[in-house]
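Readers should treat all values here as calculations from the given coordinates under stated rules, not as data from a laboratory. Since we're looking at a predicted model, the values are computed, not measured. Cβ atoms are built from the backbone, for glycine too; each structure is taken alone.
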Structure 1
Amino acid sequence: MENGTMKCSANYVPLTPISFLERSAIVYGDRTSIIYGDLKFTWKETRDRCVRLASALTTLGISRGEVVAALAPNIPAMYELHFGVPMAGAVLCTLNIRHDSAMVSVLLSHSEAKVIFVDYQFLGILKGAFEIMSKKDIKLPHLVVIPEDNQTMSIRPGINDNYESLLARGDPNFAIVRPNDECDPISLNYTSGTTSSPKGVVYSHRGAYLNSVSAILLNEMNSLPVYLWVVPMFHCNGWCLIWAITAQGGTNVCIRNITAKKIFDSIATHKVTHTSGAPTVLNMIVNAPPEDQRPLPRQVAVMTGGAPPPPQVLFKMEKLGFKVNHSYGLTETYGPGTICVWKPEWDALPLEQRAKLKSRQGVQHVGLEELDVKDPVTMQSVTPNGKAIGEVMLRGNTIMNGYFKNAEATDEAFRGGWFRSGDLGVKHPDGYIELKDRSKDIIISGGENISTIEVESVIYSHPNVVEAAVVGRPDEHWGETPCAFVKLRDGCGMTSGDEIIEYCRSRLPHYMAPRTVVFEDDLPKTSTGKVQKFALRRKAAAMGSLTRRSKL
């Protein structure tokens with residue numbers, strides 16, 4: 001000991017979200033933790049089930065640092081896995097339920113998962129993955145099936161275990177395994193693969209703890225919130241909200257299939273206080289038919305992220321009684337890394353101006369050290385004038401440990417001592433950042449940079465448009481020009497491409513207006529609501545180069 005300071009067990013314990021559940025089982029033990037249809041658990045019951053799960057995993061041979069995978073929607077078992085797996089000292093790898101068998105086989109092989117939990121609905125996908133792996137002589141993980149509605153289910157041929165039966169075998173007095181080092185991994189999350197092949201992002205106990213606390217603050221979440229699960233739990237561990245809501249002793253309302261009607265019904269039935277979703281979910285809510293909508297019993301806070309919400313969607317959400325908080329982040333930042341902190345003086349501004357301010361990505365949350373927009377070559381900060389474009393970069397305790405088994409990609413992501421997001425943006429004089437595009441999505445037409453986000457925002461404001469996405473289409477003269485893929489509102493089939501183009505030309509510099517408009521029944525999306533622009537770029541490229549040289 002020097003200068004009266006000493007680090008010991010009295011003043012230092014490795015941070016881990018496991019602590020949240022231990023505390024809530026005491027403080028909120030008899031309060032409802034999870035609602036799923038007619039099924040309900042208390043926090044004491046949830047804690048006991050997670051301990052039994054951890055115990056059962058060790059009997060399957062799982063030891064510290066090994067990977068346990070899960071392929072399941074937003075159901076109680078998925079919630080329990082987020083505690084039971086780390087309580088066994090293992091690392092949870094949640095897989096995207098929209099993946100096909102081929103991708104699941106790749107990720108199971110890459111993650112080296114020793115056990116996989118699969119919801120009954122996705123058993124066919126997993127069996128297909130197992131067939132692929134068997135042909136390649138890859139050792140298959142132990143399989144545990146989560147039965148329908150958490151009921152016991154007889155084990156069928158080819159199935160190794162049943163979730164409820166496994167829990168019943170667990171020891172309720174099992175000694176929970178805590179991390180030796182708070183930087184030990186707690187989860188492995190694969191990126192969505194919207195711009196490249198998926199990479200495995202490693203989260204630590206420390207980062208998960210800090211981002212969970214930050215999520216509580218940026219959602220202005222008091223104790224005992226009622227949270228409706230719309231964001232997939234498999235995506236960034238539910239934006240770390242699984243752990244956050246546990247810390248606050250909240251009630252988790254789980255729904256298997258997300259529809260606007262189920263969202264409105266759940267809010268009305270359970271008096272929901274908070275939810276989250278990508279802008280596409282907000283779009284689904286505001287465009288729900290009147291018969292699916294129900295009055296909100298109170299204002300509902302909604303955190304959105306993934307893409308800037310169009311102003312028109314924000315207007316309509318406010319009218320319905322939702323309070324939208326706009327966040328920004330990536331898998332590599334544990335989900336939300338920024339928040340557009342609202343200032344009271346903005347309340348008096350006109351609606352259009354308020355929406356424009358709210359759609360910015362904002363400033364770093366309290367768990368992140370720094371957020372900046374930099375020249376990716378010189379690493380100098382861009383001029384904060386809202387015009388100079390650079391790459392959004394972040395650094396702090398809620399940045400990933402790195403990419404699993406990919407040192408080269410990790411080194412590149414952290415080059416210069418910052419995490420390089422790959423997103424292009426500007427910084428405003430007030431320090432708030434605003435995204436302009438992914439570096440791969442920006443359109444360069446005749447030497448001019450065109451932000452697809454800006455063009456999409458204008459198209460969204462057209463009264464007949466429900467969804468829009470803009471990509472570059474090859475052009476023999478300009479290099480590339482904007483190509484808009486548009487989904488129209490029901491009953492608006494008479495709207496023409498020329499009408500959309502003229503609408504944009506009256507509101508944007510002419511070179512930014514789409515030269516091509518393609519109408520679609522649905523736009524291709526990832527499970528988290530991001531439009532798969534790489535698919536649209538391929539479609540635009542397949543249309544061939546424009547040769548008409550009319551003035552822009």
Structure 2
Amino acid sequence: MKRLLLAAALLAGGVVQAQEKIDLDTTSRIRQEAFQRSQVMATLNHLTDVIGPRLTNSPAMAEANAWTRSKFNEWGLSNVHDEAVEDFGRGWAFTDTTVEMLSPRPMPLHALPKAWTPGTSGAVEGEAIYAKLESKADLEKWKGKLKGKVLFTDAPRAYKPNEKSDFQRHDHASLEELLAYPLPEARRGDAAMLAMYRERMAFGPLLNQFLIDEGVVATVSISSWDNGIVRVMGGGSRKAGESVGVPALVMMAEHYNTVMRALDRKEAVRLRLQVDARFTSDTNQTAYNTIAEIPGTGPQKNEVVMLGAHLDSWHTGSGANDNGAGVAVMMEAVRILKAIGAKPNRTIRVALWTGEEQGLVGSQDYVAKHFARYPEPTDPEQKALPAAFRTSKGKLIRTSEYERISAYFNLDNGSGKIRGIYAQENLSAAPIFEEWLKPWHDVGATIVTQRNTGSTDHISFDRVGIPGFQFVQDQLDYFSHVHHTHLDVQDHAVEADLKQAAAIVASFVYNTAQRPQKLPRKMLVEN
């Protein structure tokens with residue numbers, strides 16, 4: 001009897017898979033448009049070489065919002081508009097930085113400013129010293145001793161040669177490894193982590209004001225990567241009314257160590273700095289997501305399938321791979337569908353997010369307004385924490401649109417080709433995706449893994465129970481040269497990979513729009 005039941009279950013499963021219909025004619029037309037008439041590199045070129053880096057609320061980000069809207073309109077999409085994300089913070093822009101060592105010997109030093117830190121208002125000079133400022137006790141120790149100084153705030157770090165290739169593609173073994181699901185370990189140390197976070201959040205404004213009050217010229221920290229790569233993100237404060245501190249730079253590790261060795265020899269190190277950076281607003285400004293649609297034409301036209309990528313970037317490269325590549329692919333996917341005359345059953349909606357780099361701000365705001373949100377906690381300590389750190393979320397508050405969205409697809413791991421998709425522990429979705437990938441095996445997309453992957457905009461959907469997915473991509477040099485560095489420029493993007501990715505995204509979105517049922521959802525645990 002048990003064998004009969006098992007056989008019946010397997011047969012039922014087989015019937016479900018067999019019912020996954022793929023429109024191969026449309027898939028073929030997607031391939032032809034994507035591979036023979038691609039515009040993905042033209043899109044990426046304008047975003048990165050023409051507009052440049054797109055820090056949230058910078059003038060360049062506003063230009064990117066306007067330009068992407070114009071392209072969506074040009075391609076014939078509907079409901080093209082920007083959606084406001086209120087009170088994100090001040091605008092900021094950066095033009096140039098020069099750092100020179102004047103003594104003990106002349107030497108140019110390569111350093112770049114942290115976002116949302118002030119400029120120098122011309123060239124300034126100061127004596128370099130090493131000063132560790134990590135607690136109130138440190139501030140007391142250095143009080144009255146830092147006027148006119150350039151503070152080097154990190155200990156030197158020994159150079160470590162790379163032990164593996166800087167440029168990596170998945171092979172059979174690495175893809176097989178991704179198919180294995182590692183059981184999650186019990187979470188430990190949450191209390192300590194939260195205490196550390198609270199302490200850091202409280203100390204930051206104190207430190208910024210201390211640096212101003214003490215007359216510090218600038219601070220310099222060491223890049224977290226070697227080989228001349230400057231990896232730099234934010235500092236100061238984007239929130240109006242908070243102290244922004246003094247000019248804050250990140251220096252390439254090898255130059256930083258050069259200065260630190262001179263200080264260790266007790267030599268007087270004098271520096272000249274000029275940082276052309278400025279706040280473009282004194283008040284908190286509204287940021288914007290850019291949205292557009294291909295309207296549904298079938299019985300389920302009021303339901304929606306979403307795809308997206310974050311339009312914002314950090315400021316020192318041109319945001320080509322993080323995440324201009326994802327934006328160009330998602331824009332190309334909807335261009336392809338319009339170009340081939342696709343008539344989706346469900347509405348297809350593309351979103352270009354703001355503020356991903358500051359904590360998924362744009363996508364979280366959009367999901368909360370359109371689909372679902374957790375209630376604000378009443379406990380002041382919990383309320384002060386980011387949503388991901390809160391230990392009790394409460395019961396999900398759903399909007400009327402919650403049941404009308406089928407899925408969200410995201411791309412945000414550089415410009416590497418798609419090798420499959422993360423199912424995010426959605427077992428019911430896996431056999432569907434396996435069928436959808438079959439027409440793409442010949443271009444390298446083969447696997448569906450149950451692993452979770454985080455840290456980007458699909459999480460805003462996943463955490464409220466909406467199927468949200470990120471694609472598995474070849475790493476290339478994303479995590480060795482590009483991610484959040486001044487080398488995040490178009491040269492590190494691979495055209496053939498972007499063409500392949502756009503075709504696969506277009507097919508997944510179209511298949512989701514045509515499927516008789518919405519994609520299955522995981523069980524949502526509410527507390």
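Taking mean count of other Cβ atoms within 10 Å over residues 67-74 as the criterion, the highest value among 1, 2 goes to 1. If you line up 1, 2 by mean count of other Cβ atoms within 10 Å over residues 123-130, the top spot, with the largest value, goes to 1.
Have a look at 1, 2 and say which one yields 0.10 for FRET efficiency 1/(1 + (r/R0)^6) of positions 107 and 515 (r between Cβ atoms, R0 = 41 Å, to 0.05), as calculated. Intermediate results must be reported in sequence, preceding the final value.
Details: 1: 0.60; 2: 0.10.
Of the options listed, only 2 reproduces it.
One of 1, 2 was used to compute relative contact order in percent (Cα under 8 Å, 6 or more apart), and the answer was 11. Which one was it? Mind dumping the intermediate values first?
Numbers: 1: 11; 2: 22.
Of the structures listed, the value fits 1.
Where does the value 40, 26, 25 come from, among 1, 2, when semi-axes √(5λ) of the Cα gyration tensor in Å is the thing being computed? Answer by label: 1.
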